[in-house]
Structure I
Amino acid sequence: MLRILLADDHEIVRRGLKELLEEQAGWTVCAEAANGREAVERAIQSRPQVAVLDFSMPELNGLEATRRIRQAAPETEVLIFTMHESEELIREVLAAGARGYVLKSDATRQLIPAVESVSRHMPYFSGRVSAVVLDGFLKGRSTQPVALGAERLTSREREIMQLLAEGNSNKAIASRLDLSVKTVETHRAAIMRKLELNSLAEIVRFAVRNHIIQP
């Protein structure tokens, strides 16, 4: 039995993906999540062989969720499922530990072989993503991820930055993460110092530019 976790903040998308995946003999969607934090929790609880993660999710995006899943449940392979195809983003998620990367526009044809491949611990990229990666290789660009700035932050700081960019107050973040407001304020100051940002508006612009949140 191949156990799969689905994480996407759109219920209709999850429903369609679940139907597609469970048409395969011996495959089951053992858990679902509507945001990145839930995805990490469900991965730890259910230990699926494959986690299919949307990149643009609230609370924790697919990049940060991938890092945490690979750290807490290394037996779970991660397949990123997204509309984004920038070379920098692809390299970032691969460096975070994702095994595959499929564009949503290619889902009907390529999701099944992608899940099958990563379940065998083999990489899989949809056609256009392969072309982007190969183009970067042929042009001599480093296979190491480009530092987008957020890499200077701790995991907690990246999490708080996303929540701030999504419009949450310090008090709301403190409640959600079970922290004191003072601790959140300290993290917020560290984020702004490390990224050389001067306002919440600049945090939001940074998050949008680096695909941490959707505009």
Structure II
Amino acid sequence: MLTVLRVDASARNERSLSRKLADKYIDALCRACPDADIVTRDVGSRPPPFVTEAWIAAAFKAPEDRSPHEQAVLEVSDQLIAEVKSADLIVVASPLYNYGMPATLKAWVDQIVRVGKTFDFDLARGDFPIEPMLSGKKLVVLTSSGEFGFAPGGIRQNQDHLTSHLQTVAKYIGAESVDVIRIEYQEFGDERHETSKNAAFQMAEAQGRKLGQLQAAA
């Protein structure tokens, strides 16, 4: 059975294009693969806590040495990591806020990229001491932006710090491939925005359906 973790990061609800894009993707997937298990984590509406000094102290301590309070500090992180571990597909739906990810999504990333849980650290590896502990997953990023040209080759290709950040940390959540679908021109509200939106919805439906069909046939 395919297990999908859907992470919504938009502060908007009904008016959110990234949420609608995720709806389109997930609906198409589920029509093709009705047995898919969908787990939803809405960090936009229910943000995870930010990392604190107490969190860091607990995370870098051996589990058997943690106090009950330190174990409690890591409870949310443990739950979020368990969701990531159980997922075959992670779908992140997020707007581009000020050229980066919403703070609530960054809080989620910081809770799940954790030593001893999703990566280990060994100085014997030299300049690359961090090694991912998870593998075999796929990450799909569904995003919307007010401006345009953020895709590779676009006029703002170096200004999208949302997808570049997620592509960098993808390996630490076990993602071996990353697909990105974008809606752009939202601030302009003209035909370019409608064209971009329609193309993104079509792509989301097609990719969701294809993945569902592949899973159903497996």
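Read-outs: derived from the displayed coordinates by stated rules, not from any lab. These numbers were taken from a predicted model, which means no experiment stands behind them. Cβ atoms are built from the backbone, for glycine too; each structure is taken alone.
Distance in nm of label points 7 Å out along Cα→Cβ at positions 157 and 189 computed as 3.2: which structure among I, II?
On the way: I: 1.4; II: 3.2.
Source structure for this number: II.
Going by distance in nm of label points 7 Å out along Cα→Cβ at positions 53 and 197, which of structures I, II comes out largest?
II
Please state which of the structures I, II yields -16000 when helix-only ellipticity at 222 nm (-39500 (n - 2.57) for each DSSP H run of 4 or more, over all residues; to 500) is computed from it.
That value comes from structure I.
Assign the value 0.45, calculated as FRET efficiency 1/(1 + (r/R0)^6) of positions 165 and 205 (r between Cβ atoms, R0 = 25 Å, to 0.05), to the correct structure from I, II.
Working through the options, I get structure II.
Out of I, II, choose the structure whose coordinates give volume of the Cα convex hull per residue in Å³ equal to 116 when calculated.
Working: I: 116; II: 141.
The read-out comes from structure I.
In terms of relative contact order in percent (Cα under 8 Å, 6 or more apart), which of structures I, II is highest? Can you show the working numbers first?
Details: I: 15; II: 27.
Ranking I, II on relative contact order in percent (Cα under 8 Å, 6 or more apart), first place is II.
Identify which of structures I, II gives the largest calculated value of FRET efficiency 1/(1 + (r/R0)^6) of positions 77 and 181 (r between Cβ atoms, R0 = 41 Å, to 0.05).
The structure with the largest value is II.
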